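Below: a set of structures, written as structure tokens.
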Structure 1
Amino acid sequence: MCEKIIFDYSKLKGRIVEKFKTQGNFASINQLSDRSMSLKLNNGIGLSQDEILKWCKLLDIETAEIPVYFFKQKVSKLKQNKEKT
């Protein structure tokens with residue numbers, strides 16, 4: 001069974017707040033509802049390639065930094081525990 005990949009968007013969320021003060025403001029600029037923005041930033045729905053590129057422009061993220069902001073995987077607590085044993 002394939003395990004769902006969960007991304008860690010904490011650095012992205014910090015950049016959003018740094019540049020736009022709130023996720024709601026950033027959602028509005030992107031013509032998204034607060035709910036849609038929340039789902040995207042909490043792994044409920046995915047981000048398209050076009051969205052990633054647009055967000056990079058809005059947030060002054062260099063293309064070389066895309067993996068750090070958009071593709072850092074969260075390590076599950078279960079997996080962390082298995083690695084310790």
Structure 2
Amino acid sequence: MGVVKDTDVARRIARAVVSDIALYNAKKVEEGVRNDTLFDLLKEEIVEGQGYYLSRVDPEIAKSTNYFDQALVDVLLKPAGHIPSKIW
């Protein structure tokens with residue numbers, strides 16, 4: 001596997017990585033949203049996922065975009081909007 005130089009593929013990788021984080025940590029996501037501790041609870045998973053993302057995409061793409069952060073919001077946080085929380 002080489003380094004990805006296509007921005008569309010880089011975006012899809014970011015979304016896939018974050019989707020896996022959400023899927024395999026559903027209870028942490030729910031607890032984190034309820035208690036406003038989401039990023040604390042998932043810190044290790046997010047760091048690991050971001051490391052994988054960065055290892056797969058061209059460094060210039062990683063520097064000039066925020067695909068991983070966008071995926072955290074779009075794939076991890078937005079779907080949890082139905083969970084009662086003081087942050088809403």
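Quick note: the coordinates plus some simple rules give every number you see, no bench work behind them. Everything quoted here is computed from the prediction, not taken from an experiment. Cβ atoms are built from the backbone, for glycine too; each structure is taken alone.
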* Asked: distance in nm of label points 7 Å out along Cα→Cβ at positions 37 and 61 was computed and gave 3.6; which structure, 1, 2, did it come from?
  -> 2
* Could you figure out which one of 1, 2 the value -18500 for helix-only ellipticity at 222 nm (-39500 (n - 2.57) for each DSSP H run of 4 or more, over all residues; to 500) was computed from? => 2
* volume of the Cα convex hull per residue in Å³ - structure with the largest value, from 1, 2 -> 1
* **distance in nm of label points 7 Å out along Cα→Cβ at positions 21 and 45 - highest-scoring structure of 1, 2** => 1
* Comparison of 1, 2 - label where relative contact order in percent (Cα under 8 Å, 6 or more apart) is highest -> 2
